[in-house]
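Each in structure tokens, the structures are laid out below.
FYI, it's all coordinate maths here, none of it is from the lab. Not measured: the values here are computed from a predicted model. Cβ atoms are built from the backbone, for glycine too; each structure is taken alone.
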Structure P
Amino acid sequence: MQTPADIPVFVLCGGLGTRLREQTDVRPKPMVEIGGRPILWHIMRTYASHGFRRFVLCLGYKAEVVKRYFLEYSTLSSDFSVDLAPGGRSAATIHRSDRVEDWHVTLADTGEATMTGARIARAARRYLGDSAHFAVTYGDGVTDADLSAELKFHLAHGRTGTVLGINPPSRFGELVLDGDRVRSFEEKPDLRNSWVNGGYFLFRREFLSYLGEDESCVLERDPLVKLAKDGGLAIMRHSGYWACMDTQRDYEQLNQSWASGRAPWKV
């Protein structure tokens with residue numbers, strides 16, 4: 001029986017983040033901070049809280065920023081000393097760590113112009129190993145979904161893939177009318193009868209046959225379209241919290257949620 005600790009999580013971290021240029025001119029979107037920590041860290045903490053600990057970060061745009069963050073993770077999170085005297089030990093001695101993560105993180109450069117499907121295919125060829133299943137998610141979405149329950153659901157239904165389905169918030173207010181009278185007004189309601197791709201996928205390794213390493217392979221196009229047509233894709237419905245950091249406004253709202261102490265995804 002596969003457990004979360006057995007499942008590698010491939011996180012898509014290589015996009016240009018063009019709709020968030022205020023933040024992404026100097027760093028990739030997954031490194032944009034919420035409450036002083038990259039949104040990537042928040043995503044990984046969510047997975048870790050459900051027992052996942054193996055991560056493969058699919059890098060592209062400004063990959064060096066992500067690599068540097070994890071190379072320096074221990075010192076950035078700790079008190080440490082460095083002996084700068086001639087002949088001294090230049091390596092840092094860690095004294096106290098505010099956080100100890102039991103994570104195994106692989107940083108895989110998958111090409112700056114590579115699309116989502118090809119990033120997964122390239123990284124999986126090198127780092128999936130013999131795992132029968134793997135997880136995939138985007139590096140810009142947070143949720144309070146029960147990911148261990150999603151894994152149980154995925155293993156039970158026997159299909160090739162599982163997607164976390166979420167109710168999207170409407171971009172506009174909704175008017176309920178009675179003739180020319182507005183009976184009710186709701187500002188940007190959730191679309192309770194609609195379900196969209198929320199990421200947080202789980203796949204059996206045979207899904208790799210739907211992917212290609214050519215940089216033009218987009219996960220959300222041919223691979224998932226064909227998988228659904230073949231009857232191989234199941235949905236785990238999640239009516240709870242989910243948010244994507246796609247724009248400057250999203251960035252500000254997520255940081256406001258964190259600062260308020262009421263961030264629903266907080267572990």
Structure Q
Amino acid sequence: MLVDSHCHLNYKGLVERQGDVLDNARAAGVSAFLNISTRQSEWQDIVATAERESDVWASIGIHPHEADQHADLGKGALLEAAEHPRVIAIGETGLDYYYDKSDREVQKALFRTHIEVSRETGLPLIIHTRDADEDTAAILAEEMEKGAFPALIHCFTASSDFGRTVLDLGLTISLSGIVTFKNAAEIQEFAKEIPADRMLVETDSPFLAPVPHRGKTCEPAFVRNTAEFVAELRGTDVQTLAQQTTSNFYSLFSKATP
């Protein structure tokens with residue numbers, strides 16, 4: 001059984017047929033889903049989905065694209081939302097210098113706020129980073145010195161050097177459908193290096209459908225395609241990889257129960 005460790009079930013493309021999307025994934029062997037928030041206005045609906053579906057869990061956080069609209073969000077709002085029994089993670093948060101949809105200093109400040117909440121609650125931090133390897137690594141290193149916190153890099157697309165840096169800091173790395181793309185040779189090579197107990201798989205649906213579904217609306221069911229591809233890369237079978245990544249999920253997100 002697999003876990004989709006990062007999906008957006010309440011996004012357009014999935015929310016209109018959410019019941020069918022979940023049933024398709026369950027039929028493909030997906031046993032749990034982490035439904036990710038990106039702005040405060042989503043929190044209520046995302047938690048409601050987790051309340052309604054026993055195999056769906058929720059995160060609460062602010063994506064770096066939305067940082068400018070949440071510049072005054074204090075950690076109190078995050079701490080309060082994190083108390084809900086179906087909320088098992090903080091994020092997604094981080095830095096995105098590719099689109100630069102929010103001021104970089106605001107992104108950094110909000111990233112640090114999320115880290116504080118992760119440290120205080122013990123809930124894992126879900127990190128989005130794009131074209132911001134240096135600043136992301138620097139902030140993580142500085143914050144780890146203040147006190148450890150559990151965290152993962154979702155949808156890994158960075159350099160191998162960055163990957164090794166965050167592994168050295170104790171983070172987990174999640175692979176999305178991007179690893180199956182023909183132009184993802186460096187990610188594919190690094191995927192072979194990730195310690196078996198520090199790896200997750202995800203879809204980031206409705207985005208980034210893996211081969212052979214590329215170009216379609218991505219669904220959590222497609223996490224099986226990514227898992228099969230990664231298993232082949234690593235010279236193992238998909239059953240072994242599924243068992244390991246599912247175990248890793250519940251070890252990292254310890255507030256969740258199988």
Structure R
Amino acid sequence: MKPSRIAAVQMVSGPDIAQNLRDADRLVAEAAARGAQLVALPEYFPLISGDDMDKVRAREQEGAGPLQDFLRETALRHKVWLVGGSIPLVASVPDKVRNSCLVFDDAGRRVARYDKIHLFGFRRGTEHYNESQTIEPGDAVVAFDSPVGRVGVSICYDLRFPELYRAMGPVDLLVVPAAFTHTTGQAHWELLLRARAVENLCYVLAAAQGGTHPSGRQTWGDSMAVDPWGGVLDRLAKGPGVVTAEMDTARIADLRASLPALQHRVL
């Protein structure tokens with residue numbers, strides 16, 4: 001397989017869904033113009049609000065709704081495989097959502113759905129988060145085949161749990177849509193992304209929220225592409241934009257042959 005181009009979109013989403021969708025479309029178009037075959041959007045790309053219940057009010061039934069229509073039509077219009085960050089889908093209880101990443105191919109067909117398994121909780125001083133109040137966790141590990149290779153999907157806080165990535169089996173690319181906080185991102189974001197690439201000997205593509213949102217929330221950003229040896233190929237510190245990189249599955253094969261760590265696993 002010849003090298004492929006992949007891209008991550010970075011955003012600073014706010015409470016205006018229509019504006020966020022326009023921004024996302026513009027950035028996907030930019031990624032496509034750079035030759036990207038697969039493009040990833042960040043977590044919560046259509047909505048970040050100061051009111052957690054806004055995402056509950058915006059939730060959609062699986063298979064129907066303006067957010068899903070946007071993802072389908074955007075993938076088709078720009079002829080890219082689109083990893084749709086995350087959108088709120090209906091949960092089994094009325095006051096919660098599934099934080100779901102939907103993947104559409106370049107013909108607008110949905111090929112995968114991943115519901116965030118690990119729910120973020122953090123408290124330090126006046127800063128606190130508790131996703132379990134409004135999100136119902138998923139329970140399925142997801143990977144899919146694409147023109148760039150086998151792709152595993154995770155969302156944000158999942159990054160701290162390496163066993164999730166092992167459960168995917170060997171993949172060529174890990175995609176991580178995220179909205180890491182400034183506090184935790186500054187300490188751990190790059191470290192964790194590069195570790196996941198090295199330990200799985202695969203590429204990692206991280207699409208982040210990055211900046212100060214209208215609600216006052218600060219996200220770390222630093223969207224990046226990492227190669228299987230842990231090298232950062234491209235990154236964007238803050239603000240809206242696009243990160244791109246060449247992905248070469250032959251390099252993955254060469255590295256796994258010279259360092260067969262995945263074959264040496266015991267546990």
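Observations
- P(r) over Cα pairs in 10 Å bins from 0, in percent, for residues 55-142 alone derived as 14, 35, 28, 17, 6, 0 - corresponding label from P, Q, R: P
- Between structures P, Q, R, the calculation of distance in nm of label points 7 Å out along Cα→Cβ at positions 31 and 223 yields its largest number for P.
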